[in-house]
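Visitor: Okay, got some structures for you below.
What follows is calculated from the coordinates using simple rules that are stated; it is not laboratory data. Here the structure is a predicted model, which means the values were calculated and not measured. Cβ atoms are built from the backbone, for glycine too; each structure is taken alone.
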Structure P
Amino acid sequence: MTVGIDLGISHLLVLSDSSKVDNPKHLAKASQRLSIQQKIFARKQKTSKNYQKQKLAVARIHEKVRNQRLDLHHEVTYKLICENQATSYAIEDLGVKNMVKNRKLAKAINDVGWGQFVTLLTYKANWYGKNVLKVNQFFASSKICSHCHHKLDSLPLSVRHWVCPNCQTQHDSDINTGNNIRQQALADVAGLATV
């Protein structure tokens, strides 16, 4: 059995079986506390002991956020690999480094930590003898109807639900994307991929 995984920002991931894992947005929650500590840090003289103390206070907040994110990723990947009947997992081969260049989305992308999630999923899948199938990042997974394969000309990111003009199927964008990623990965493996 293969499960398609759509990585996102509002949800950490959405599976092709329509289950979703929320993104707790650890950095966004800590940002107010962090900005206060960074302002205090900026006022300190570099040669003082208080400078070093404040530097440590800022670093502790960053470390806590990093540990919370890592803990969530370990928990989710463990459930996917060990508590799921799937033998392979299909994900988009996202160009995270290029996506982070978009200044409007960079903070949110870094906060969700896609790269770390994929790394953990891959090594755990290898450890338990399961497969991670990657789909080309240029595959239009969100614009294609997973039911009849009709491709839309455009679909803004803000549209979360849409109706296929060809077969009238109602779609949740994330679940539809997960299904398309799954179907494309299976087609790639079988050598039937058209994209």
Structure Q
Amino acid sequence: MTEIWPVVHAERQALARDLEHLPGPQWATPSLCPGWDVHDVLAHLVDDASTTRPGFLCRLAAAGLDFDRCNARGIARQRRADPRATLAAFRAVSDRTTSAPAAPATRLVEAFVHGEDIRRPLGIRRDYPPASVAEALRHQLRTSVRFGGGKERAHGVRLVATDAGLEAGTGPDVRGTAVALLLAVSGRAVEQGELTGPGAAALVR
């Protein structure tokens, strides 16, 4: 975690800067995360950064062990009427080091995937640190979809990150940047042409 937290904190701060002057109507832009708009994703990130291990377990139990319900309640708890107030709350928790009881690499997954959930629909571009994105991708490849990973989605293909020196899996090649591969493995849509190779269509599907 001593190596992961500085990256997570830097990503939170960068996202806050990117959203600092976002016009009001754009906060309602649908994100890459189905059913959530940009404001919802930010509220989720506030809730995520505020979460402690005991608090998470209590909230999950109260939600009947339903992760989706637990997340929805967290968004409702942290989403302010004014998006700028939610952004201020995000800034206030951006340097926290608390976390749900999960593998440390999940913090990287949250930062990169949710960062793109917000940025891509808004047309905002960011260059992420490839080595850290590759670490997040490795975690997703080890983790079942059932637990928020992407192991099953990547089954039967070989992923080649063109900017991170990462190769994983067996089967037809899928080539692309580490962040594009991370998004696809995490169940997010990517732009046409971002992933190439004979296995690309299977992964995107």
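Visitor: Work out the source of 13.4 here, i.e. which of P, Q gives that when mean count of other Cβ atoms within 10 Å over residues 37-44 is computed.
Guide: Among P, Q, the structure yielding 13.4 for mean count of other Cβ atoms within 10 Å over residues 37-44 is P.
Visitor: Right, another one. Comparing relative contact order in percent (Cα under 8 Å, 6 or more apart) across structures P, Q, which is largest?
Guide: The maximum falls on structure P.
Visitor: Further, regarding this structure: Using log10 I(q)/I(0) by the Debye sum over Cα atoms at q = 0.11, 0.17 Å⁻¹ as the calculated read-out, with -0.50, -1.20 as its value, let me know the right label among P, Q. Intermediate results must be reported in sequence, preceding the final value.
Guide: Numbers: P: -0.59, -1.13; Q: -0.50, -1.20.
For log10 I(q)/I(0) by the Debye sum over Cα atoms at q = 0.11, 0.17 Å⁻¹, the value -0.50, -1.20 is produced by structure Q.
Visitor: Taking mean count of other Cβ atoms within 10 Å over residues 157-164 as the quantity of interest, name the structure among P, Q where it is greatest.
Guide: Q
Visitor: Who wins on distance in nm of label points 7 Å out along Cα→Cβ at positions 5 and 45 among P, Q, i.e. which is largest?
Guide: Going through P, Q one by one, distance in nm of label points 7 Å out along Cα→Cβ at positions 5 and 45 is largest in P.
Visitor: Rg and Dmax of the Cα atoms in Å, for residues 93-148 alone was computed and gave 14.0, 39; which structure, P, Q, did it come from?
Guide: Derived from the structure labelled P.
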